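Asker: Next up: the structures, one after another.
Each value in this text was obtained by applying a stated rule to the coordinates, not by laboratory testing. Predicted, not measured: the structure shown is a model, and the values here were computed from it. Cβ atoms are built from the backbone, for glycine too; each structure is taken alone.
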Structure P
Amino acid sequence: MALDMRPDCERCGTDLPAEAPGAFICSFECTYCADCAEDLDDLCPNCGGELADRPTRAKKHHAASPPSTERHFKG
């Protein structure tokens, strides 16, 4: 099962492309940009879990395992 690869930071709305570094996720795949993860002391505000670097997904795999397009920014 592939990661969702959510397209945005759910705290500030910053775009987080699947093929680019700089995204942080918890075990439930809540997704944050590096600045927000730092502000949150690398703890997910939803579950309290650790925020860790999300791996990137090479563009050549997007057709077979497309990144999510559903945005989660809570505003």
Structure Q
Amino acid sequence: MTVTVDDNFFEPEAVDVATGGTVTWEWVGSETHNVKHDDFESEFLTEGTFEHTFDEAGTYEYMCTVHPGMEGTVNVED
């Protein structure tokens, strides 16, 4: 599953993956962003990718700490 990190939004904003699935965030905009959750965090990037594998079921809400309101959700199901 790939989420694009564009200028001030994540697309799609919510994704569903199975337990053990990996989400890749791909920077496509020109602004600096990061992906932050209590369990994972990317560097501040303007290009490139960041991946995280979800080993436990649950709802993971994440954000860009640079841009308030830029948020997304990963729903992980068994």
Structure R
Amino acid sequence: MAILPILSHPNSCLRQKAKRVRTIDGSIQRLIDDMIETMHNARGAGLAAPQVGVPLRVAVIELPGEETLILVNPRS
């Protein structure tokens, strides 16, 4: 696993529309694992793939006392 750099505003990557994940394969699982490690390292509660420069609809959220929630292709 790896700690990914977290982008901050202003960064054009943060304004791109994230793409739908077509299949969950090894590369997506690796991204999720890296995002969880990055979130823990930053002492955050959540992280979206565009925040680490990956324009995909993937997010991880962790609330105290709860398991990590992994969202792929979330819709509002």
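Asker: Assign the value 2.3, calculated as distance in nm of label points 7 Å out along Cα→Cβ at positions 39 and 55, to the correct structure from P, Q, R.
Answerer: R
Asker: Can you spot which of P, Q, R the value -2000 was calculated from, given it is helix-only ellipticity at 222 nm (-39500 (n - 2.57) for each DSSP H run of 4 or more, over all residues; to 500)?
Answerer: The correct label is P.
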